[in-house]
1. Here mean count of other Cβ atoms within 10 Å over residues 10-17 has been calculated and equals 11.6, so which of 1, 2 was it run on?
2. Here distance in nm of label points 7 Å out along Cα→Cβ at positions 18 and 58 has been calculated and equals 5.0, so which of 1, 2 was it run on?
3. Give the label, chosen from 1, 2, of the structure having the highest value of distance in nm of label points 7 Å out along Cα→Cβ at positions 82 and 242.
4. Of the structures labelled 1, 2, one was used to calculate helix-only ellipticity at 222 nm (-39500 (n - 2.57) for each DSSP H run of 4 or more, over all residues; to 500), giving -10000. Name it.
5. Suppose you compute relative contact order in percent (Cα under 8 Å, 6 or more apart) for every structure in 1, 2: which one lands on 19?
6. When FRET efficiency 1/(1 + (r/R0)^6) of positions 2 and 226 (r between Cβ atoms, R0 = 35 Å, to 0.05) is computed for each of 1, 2, which one produces 0.30?
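Values quoted throughout were computed directly from the atomic coordinates according to the rules given, and no laboratory measurement underlies them. Keep in mind that this is a model prediction, so the values were computed, not measured. Cβ atoms are built from the backbone, for glycine too; each structure is taken alone.
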Structure 1
Amino acid sequence: MAEVLASIIIPTKNGGPEFELTLERCFQQRLDGTYEVMVIDSGSRDGTVERAARRPLDLVQIRPEDFGHGRTRNYGATLARGRFLVYLSQDAIPANASWLAELLRPFQDPQVAGAYSRQVPKDNAHPLERFFLASTYHERPEVRDHQGGVRGRWRVRDGFFSNVSSAIRRDVLLRLPFDEGLIMSEDQQWARDAIAAGYRIVYQPSSVVCHSHGYTLLAAFRRSFDSGASLRDITQDSLADVVGGGLGHLGREMVYLAQHGYWGWLPLALPYEGARFLGFFLGRHARFLPRPLTRRLSQYAWYWK
């Protein structure tokens, strides 16, 4: 049997009709090697399982209560046959047929343990999301290694990594698995551990997925709350780092909105970023909050048992 070069692993729950396009693009990839597709579903009730079942892929079903961002991805790694594990969010759509080949290209360097794709907005993305993606996922390749945060405080930017679309050496992940105790940001934790172990992480902008969210104020707050709660145990960003980074982001965002003619969005930028900052700040201090309150503030109430 020929070696499987890559395993595309997609955790799903109620992926919606758009998931059909994600699957279609996965099976259109041009790769000099064999790849497989695996869907791990945790209780979909909207036809996602049926859509997956019509494709030549491995369909794994787990109980909703068994899902975890790190746990489910670790489980997929134990089932996969590929030398490289390619994690893809259910709402991330490969932009073209070279997405996978480009994502695997950095692994020609044996010291590269992981690579992640560029994310571009979908047509329905609002301007604030478009700015976030443009500033976070630019067109310049980047390599992150031990010359960064391990010299002192480990900051978010020292090992940024995204499992929205990523590839990881399977043998490395089995030795350095995702932290199953985190509510989210398991990708940031893994990148920190991989870099600390002497590996490199690559941002590969030639590999592109369409992925964006139209967060409301409440949704942005809740996602930032969970992010703050997870990153508290991963990074050592100071309050000054967080405030300074937030103000800098807001300033650049205002300039972006003005330059692109999104005048009606200018009054919304401050409350939107304020909600994100407040959520992140409270998440960083979630251990001091009553559990009933954290369940209300989080988008994953089940985590705060």
Structure 2
Amino acid sequence: MANPRIPYRFSNEGPALQAYPEGNILVHLVVNVEHWEFDAPMPRTIITPPHGRETVPDVPNFSWVDYGMRCGLPRILEAITSRGLKASTSCNAGVIHAYPRAAEAMHAAGWEFIGHGVHQKALNHAGAEEEVVQTSLDMIEAFTGQRPRGWLGPGLRESHTTPEVLKKAGIDYVFDWVVDDVPNWMTTAEGPLLSLPYNLEINDSIIYAVEKHSSDEMFERLQRTVALFTREARQRPRVLALGLHPHLIGVPHRFGSFERMLDLLQNTPGVCFVQGADIADWYTAQVPAPAAKV
């Protein structure tokens, strides 16, 4: 089959699902909070290095993300918490020590911590994959008192065996496989692993850092998506995950659009705000894990 992990089907022909208790459009705000190492090449750049040669330290591009941690994240936290909304953070475990105030604030806000590596470096480039996964989960557990159940790979990158590594490490659900608007069970050699929806098209990294659209583009995409999901959710619930980064959506010229996004969602009948664990528990209660293949 085309997808080696998730059998192909039409999304509207999957298992019948009852709506989540609070609504039939499950909105998951995922704030990606990252540790870009000062003495390493930057994961992404806003300014091209002079003469096209990568430099270390890369002060302007490091400062780009550091601004987000200092200014953008407090704005995002205030906007979400003042509205009483649920959210999650896909958090590099290195943030706990590099940006302790950020980690403390997200934990105090009740955000779910999703495993996201140690530093912002793709698993297939970060060294021993099993060690990176275990170290990141251990660090988050030591800080929050709860071991992460979910995983979002840095850059959504995986090796051929990442699902097995995650399953062995105790992960229940992963966000890397952006193939559907509802969850799906994945096949791994270690047993079933749940794939939860994430989004590349309504993701500030894609819209602003890659495609370089104007400030209101994300709001406009969300508005159209919500209109379609409202219609589709009459027959089958939909999960709407928004990928957010403090250095992108948290800058002044885009932040008003983010607040409009939250207001739009809150004012849409049928919308409810959830975390990854809520989605996983809701789905598995109706569609239990299939028996592992021998």
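1. 2
2. On the way: 1: 2.8; 2: 5.0.
Here the read-out was taken from 2.
3. Details: 1: 3.5; 2: 1.5.
Checked 1, 2; max of distance in nm of label points 7 Å out along Cα→Cβ at positions 82 and 242 sits with 1.
4. 2
5. Values: 1: 19; 2: 27.
Answer by label: 1.
6. Structure of origin is 1.
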